[in-house]
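Q: Following are the structures in question.
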Structure 1
Amino acid sequence: MNADLRIVSLAPTQTEIVAALGAVENLAGVTENCDFPEAVKSIDRFGSWYSPDIRKVMEARPDLVLTFGAHQEEISSLLHDKGIRVYHSEPPTIADSLGTFRDIARIIGREEECARLLGSLEARLERIRASVAARPQNRRPSVFRIMNWDPLITPGPGAFQHDVIEFAGGRNVASQGPRPYFVCTPESIRAADPEIIFFCEPWIRNYLEEDPEWNKVSAVRHGRVIVFDCGLTCRCGPRIVDMAEGLHRAVILVDS
């Protein structure tokens, strides 16, 4: 790897991947939302993930800019048109996320580090896969992921969070959704009666537990309302495996 390679990461997911590949020292800039691991917190900030400081990016003259998600597609194209090398990704599955690790590792010359990282992550994923396979296939607890409360937004097919739910042994109640992320109605979700509900904003729990209509839902009634750290639920870097493991533990507990 070129020790002088200057990388600007405009998304927390990409920042975590670079860090996991052992290249924190090559990060010349990250966003205000990049908060993991601890080592990236002292790196220069280039705006937020939602609104990166493009002028600052260009002034930094990076060798590589990493962007992520549909929101940053236009930014990726803009920087590319300015002659800056950009790698953009929006993986829809866990497997595609691991493919992103390989892509970035190849670009920055960290293939050996990536092989070690993927070996560890894939071993953990295989344990989940084996556990799910050993369970009755007709007993996959229904799961609802709250991404936003008002309006109520959830992931559907094409979203990596949907894949995490299914991989962990759950059944996404929004599996027939029209888009990877879409607005749904509280009535439709309550009618689906999810057995597990999870989100990353702790205050949502109060709304669920204090509302008489949500109190009728199985997940609320049986105390299966789970708060995960946003770094696990909203990012598909190396910690996507932590998320799959955590959700799998919740799935197993439904029948215990």
Structure 2
Amino acid sequence: MATVTDATELESAFAALTRDGFAVLPDVLSPEEVKRVRARLVVVARSERAAGIDRNPKWEDGPNNQRVFGLLNKGVEFADLVEHPVALALMAHLLDPMFLLSSITANITGPDGHPMDLHYDQDYVPVPWPPFPLVANIIWMLDDFTEENGATRFIPGSHREDHTGWTPDVMNRRGEETVAVGGRAGSLVCLDGRVLHQTGANRTADQLRHGVIAYYCQPWIRQQENASLSLLPELWPTLSPRVRQLVGLQMYHGLGCVSGPTQRGFRYR
């Protein structure tokens, strides 16, 4: 994929991640790339809804939201996002260079939605945390993200706070501190796994807001999606070496062995 992002923009994003816990990089995807990825997501989402297999946590996102899971199985367009050079540069800055893909999903917010609960993305890790993120996210904007259609909301700097005692009630009482972070279609927002954030409420009458969420983790953290079981067998030979590493097919300091330290089988060739 082409990118107009240069080193100066990346350095500004790194500074924003340190200061705020999130950073927006505009126009990382070209209009043609946005059209291609969005069109594929629309096809997948419609087919899952028509088949009655769309998994929409209505209690969490509102009656018209739709989540799409396991996107690596559903189009090469999503594998391209996973190894996009800008995403990889951001993750290498935040995480160990051998970071993994934890999952890649989509969130389509619809009218009459409501905000998610405020949360951070490494809530399964006991506190106190080390002074660096254990997970991080890239949210790819496939439509313009605005406050009206549910742009992600953040509490700037909350990744640097002491998270001890942060129960759901404590976090949700801080809703007035959030700011909506939007951008044009083709932009991305990167977030440190410790920052408080939420999907905003879609208050439009008829807009769907499409976003793809690539969730990455340290190489010694268990991944959200168990790729060894969830990826289709016929997909493995088509994946690039980088994507195979990202889903966990490369050992890391003795972790991820297959019958000992020598990796065997067609998936490693």
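What follows draws every value from the coordinates through simple rules; no lab data is involved. Only a predicted model underlies this, so the values are computations on that prediction, with no experimental measurement involved. Cβ atoms are built from the backbone, for glycine too; each structure is taken alone.
Q: If helix-only ellipticity at 222 nm (-39500 (n - 2.57) for each DSSP H run of 4 or more, over all residues; to 500) is calculated from each of 1, 2, which structure is the one that comes out at -7500?
A: Working through the options, I get structure 2.
Q: Quick check: 13.1 is what I get for Kirkwood radius over Cα pairs in Å, for residues 80-135 alone, calculated from one of 1, 2. Which structure matches?
A: For Kirkwood radius over Cα pairs in Å, for residues 80-135 alone, the value 13.1 is produced by structure 1.
Q: Comparing 1, 2, where is relative contact order in percent (Cα under 8 Å, 6 or more apart) highest?
A: 2
Q: Something else: Can you say which of 1, 2 returns 22.0 when mean count of other Cβ atoms within 10 Å over residues 104-111 is computed?
A: Attributed to the structure labelled 2.
Q: Right, here's the next one. One of 1, 2 was used to compute distance in nm of label points 7 Å out along Cα→Cβ at positions 160 and 184, and the result was 3.1. Which label is that?
A: 2
Q: Okay, moving on. Matching task: 2.8 is the computed value of distance in nm of label points 7 Å out along Cα→Cβ at positions 16 and 48. Pick the structure from 1, 2.
A: So the calculation was done on 2.
Q: Given a value of 57, 37, 31 for Cα extents along the principal axes in Å, point me to the structure among 1, 2 it was derived from.
A: 1
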